[in-house]
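Asker: Please go over the structures that come below.
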Structure 1
Amino acid sequence: MNKDRQLMRHYWNDQSIQDAKNELILAKSKKDYSVGWNMYGQPKAGKTSQAGYCMQAMVLVKARGEEYRLNVFYRTVEIVRKFYADLYFIQKHILPVFGVRPNMVTFYFSSVTLNNLYLPVILKFIVRHKEVFELCEKNDPRFFQAMCKWAKDYSDLDRVFPYAEMKRMQTQVNKKNLLWLRWLAARHVEK
């Protein structure tokens, strides 16, 4: 609920969305048409200009007949946790305004981050762990070592984390991913 309210506050631009909705209504009889809107809601505290807005804009395209496509443009996104909240926001709040269900949704990311804070969740989505970790170590050794450091922290089940999000992630440690956390932790190199 808190994340939903936060997304509404920062990414709901009522005027821009209503203008796009009205434009789409006027263009209903056209064979193909597109409407766009920006996602600048209330400014984020401590951020200037557009720097605080990860989602920048959306464009709804009427392709042919009743086929629609939605394009979503990002400045940046944290892919493991934040992106899924955005998907929920789009489905729950944005699409109902237009009363259409897109046949396709395309996301354009200028940058994508993968935060090791979410390592216990990341591990749930990996199928061939060792292969993925070895590729990561070979192609991005710095990220791999950061992952090993977080794995060391999370594999210490008695550790008390100072922040709520870290504590939440610690609750995601289970028997299966604990084995991989320990495997990674054993490869951590102290600097």
Structure 2
Amino acid sequence: MAYYLVRFYSGSGDRPPEQLIREVVNSELRPKLQQGGGLTRYITFIADDGRIGSASVYETKDAAQNGLQIARDWANSTGAMQGYRLSETLEGEIAATIDAEIQYEPAFGMARLFPTQATAAQVVETIKKARAGTPSTPSRIRTVIVQLPNDRVGSFAAYESQDSRDQHTAAISKAREIPEMKRDLPNDPENIPVRIITSTG
């Protein structure tokens, strides 16, 4: 089953974050991860809170864990990451990818971390039921629903614009008023907005 892995780094270094991502992380680390096998998508970002990070889609959990070790070894061996420390990791099996075939260059992202007793699979089914019967319109949003540890479900979405992200956030809030959605997602999520720097896959 496909596996999702997000890593956040806190701190600062001797070069601007975007330059570090484009010139070092994307050019040095990404090829190593691809050579490690099983990597199908790789996104780098700068979170609104200043952290830098990456989101990876792997074919299996084992491939993701191998990629995690490759990234750890690389970070420990390169001076480029001096001043940064791994501050948070989010990972889990992907329950569904919604609107996966969209072709656009993602510019913004949002991680929404929902505390819930429902499983990611249950949340996906509830979303499908909520969308049933509504007019089908071309979406400009790609969303990955992930089963996270500690009774959480993650929704990780990529957008072509900040306006699209804001509109989707409002739409999610409205959808959560539906009884079935309120049952599965009764609590407000932790929102982590990001600006996407590179996207491969």
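What follows is calculated from the coordinates using simple rules that are stated; it is not laboratory data. All values derive from a computational prediction rather than experimental measurement. Cβ atoms are built from the backbone, for glycine too; each structure is taken alone.
Asker: Match the computed value 1.28 of Cα Rg over 2.2 N^0.38 Å to one of the structures 1, 2, and report its label. Present the calculation step by step, with values, prior to reporting the outcome.
Answerer: Numbers: 1: 1.28; 2: 1.03.
Answer for the origin of the read-out: 1.
Asker: A value of -9000 was computed for helix-only ellipticity at 222 nm (-39500 (n - 2.57) for each DSSP H run of 4 or more, over all residues; to 500); which of 1, 2 is the source structure?
Answerer: 2
Asker: For the read-out mean count of other Cβ atoms within 10 Å over residues 116-123, a value of 20.6 was computed from one structure; give its label from 1, 2.
Answerer: It traces back to 1.
Asker: Say we calculate volume of the Cα convex hull per residue in Å³, for residues 20-107 alone for every structure; which of 1, 2 gives the highest result? Present the calculation step by step, with values, prior to reporting the outcome.
Answerer: On the way: 1: 99; 2: 121.
The structure with the largest value is 2.
Asker: Upon calculation of P(r) over Cα pairs in 10 Å bins from 0, in percent, for residues 68-147 alone from the atomic coordinates, which of the structures 1, 2 produces 13, 33, 30, 17, 7, 1?
Answerer: On the way: 1: 15, 38, 28, 15, 4; 2: 13, 33, 30, 17, 7, 1.
Structure of origin is 2.
Asker: When FRET efficiency 1/(1 + (r/R0)^6) of positions 28 and 44 (r between Cβ atoms, R0 = 30 Å, to 0.05) is calculated for each of the structures 1, 2, which structure yields the highest value?
Answerer: Ranking 1, 2 on FRET efficiency 1/(1 + (r/R0)^6) of positions 28 and 44 (r between Cβ atoms, R0 = 30 Å, to 0.05), first place is 2.
Asker: If distance in nm of label points 7 Å out along Cα→Cβ at positions 36 and 132 comes out at 4.0 when worked out from the coordinates, which of 1, 2 was used?
Answerer: This value belongs to structure 2.
Asker: Who wins on relative contact order in percent (Cα under 8 Å, 6 or more apart) among 1, 2, i.e. which is largest?
Answerer: Largest calculated value belongs to 2.
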